[in-house]
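> Below you'll find a set of structures to go through.
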Structure 1
Amino acid sequence: MEHNHSDHNHEGHRYSHVPKITSLNKAFGVGIILNLTYVLIQIVIGLKINSLSLLSDAGHNFLDVAGLALAMLAFKLSKSKATEIYTYGWKKASILISLVNGVVLLISIGAIGYEAIFRFQNPQPLPGVMIAVIAGIGIIINGVSAFMFFRDKDQDINVKAAFLHLASDALVSLGLVAGGIIIYYTHLYWVDPLLSLIICGVIIVSTWNLLRDSLRLSLDGVPNGIELQKVKEVILNIEGVKGFHHLHIWAISTSQNALTGHLVVANEFSNDQVLVLKNKIKDELAHLSIQHVTLETEVKDCNNEDCGAG
């Protein structure tokens, strides 16, 4: 049997296992409108009462609005079709956008932290009730927005980022409510900058994993949730597979993954038998969240040699 190097089209790719996210455009749109409105309220009230915690949370929420807009753009780009120049379309842009989103969020910590330290040295009287009321509105808005992404949060890294940001915002708002009540009853005005520093911590925690995963995908690392050894075991346990090597797995977008490898089969296998075997492997890999599979077949195990020669 001749070496088969022609399995590079997308026929047989098992897209039926790719979750179809259909309601996200509406979720992104509603989330952006709700949170942008809340940001404007926080800025106006924060400037009026001179509350750093409200202003820093407004900055945090504004970055999340920008993140939602970028995530919506990434979601649309991930649906783009292939061209002669971009053979995967603009799918990879969703990974780049998630990386930029994470970097911008971390940069915002510096300005918030600097101002908070200054306020510790110069605490100013603040209306605790107003802080608590505005933060209470934030719990409702962020909670509703996060709920809209809950169902699809595990299907795409940008959707997960949107959910995590909004959920963490709801928790921050809860902390601000508590802080406002403490300020009202105790007049401990340094609680305001303390809450700002806590917000910085929340940003770091909620963003670090996103940044790490985005960087790994940008460098074509194995996507999170896929184990290289498990993939090898699944392939090698399929009847008819004699060996498998030159395995590469990477992310095409934040929701689609690809695999290439060299498949060793018995010499007596016909082309039809090889095709059946490849389709069986693709079906198994689809269950492991690998949708684009390109397999090169060989009749001997070349390991690190160039089997394509000759």
Structure 2
Amino acid sequence: MHAFSRWWALATLVTGATAYADDNDLQLEKLGNPALGATPGLATANANFQAFARTFGAALTSTNLMPPETLGHSGFNINLELSVINLPDDVLIPTEGAQPGSVLLPALHVRKGLPFSLELGARVGWVEKSSLFAATGELKWAINEGFTYLPDIGVRGHITRLMGARDLGLTTAGLDFGVGKQFPVGGMVTFTPYGGLDLLFTGADSRNLDFDPDRPAEPPATPQEILVDTAVYEPVDIGDSLNPRIYGGVRFIGGVLQLGVEFSYTRLGSVKLNPADDASDSKGVPGVVTFNTSFGLDF
């Protein structure tokens, strides 16, 4: 019992030391206790978690900001990017502060050309007013590029992992099909309109959460009492949540300077009110709309 008390005291100390959170940090408990019945938002807490995971996953990955052509085997590109993400009001976003209607996501995006029309990229983005980061790795292959009378066609695979969320594990993966065409403007500027379809998959799970805000600081009488009013959400299987994203944008290059703008819309489909029941009724989840900009150097 003495050892148990010491571990409880250590856990309390660590929890207190990390109690500070910014407005857009996550507090998953706001989605409701999955062990109970009706909750704020959808009919069950698990449905709230499913809708939130799809929405947040789409928000973190709703950026392309590059046409389907590659940089060439010796090319290199570095960009500063900014995404303005419109979050649907009908989906409960469990932030520490008031639920935001939109968030900013600045990012650093680096790409390197490889032989055989391949390109490797990495992107790190930060959710404003939070300790949340999204790390993305990507690989693109240009099936067709550089022909005078034909459009460029490319395929991109990408995977993103959310970091900085203590109680949430969130991973997205996608397969992106793009088409575009570069046009010269004057002697030193090129103009490249592009668009495409991104097939996005989202997987998410939660840690065991404490739904008792008034839990006393002193250790419980038995170790079993620690688990009272705790639960985990039904996980989101990455293979069961296909969400298509359509996007379109324009890129300008003058010398080594690059400027890009892009719009995208991610359709999120519907979630089951009881994800554990295959016969459960479903409810539609509003889509995510994003405006993206980039400024960088293209070598």
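Where a number appears in this text, it was derived from the coordinates with a stated rule and is not lab data. Since we're looking at a predicted model, the values are computed, not measured. Cβ atoms are built from the backbone, for glycine too; each structure is taken alone.
> Taking mean count of other Cβ atoms within 10 Å over residues 117-124 as the quantity of interest, name the structure among 1, 2 where it is greatest.
Largest calculated value belongs to 2.
> For distance in nm of label points 7 Å out along Cα→Cβ at positions 53 and 77, which structure out of 1, 2 has the highest calculated value?
Values: 1: 3.7; 2: 3.2.
Of structures 1, 2, the maximum of distance in nm of label points 7 Å out along Cα→Cβ at positions 53 and 77 occurs in 1.
> If you work out relative contact order in percent (Cα under 8 Å, 6 or more apart) for 1, 2, which one comes out largest? Kindly include the intermediate steps, with their values, before the conclusion.
Working: 1: 24; 2: 21.
Comparing 1, 2 by relative contact order in percent (Cα under 8 Å, 6 or more apart), the maximum is at 1.
> Starting from the value -21000: which structure in 1, 2 was helix-only ellipticity at 222 nm (-39500 (n - 2.57) for each DSSP H run of 4 or more, over all residues; to 500) calculated from? Mind dumping the intermediate values first?
Details: 1: -21000; 2: -3500.
Considering all the candidates, the number was obtained from 1.
> Comparing percent of Cα pairs over 27 Å apart across 1, 2, which is largest?
Values: 1: 53; 2: 47.
For this comparison of percent of Cα pairs over 27 Å apart, the top structure is 1.
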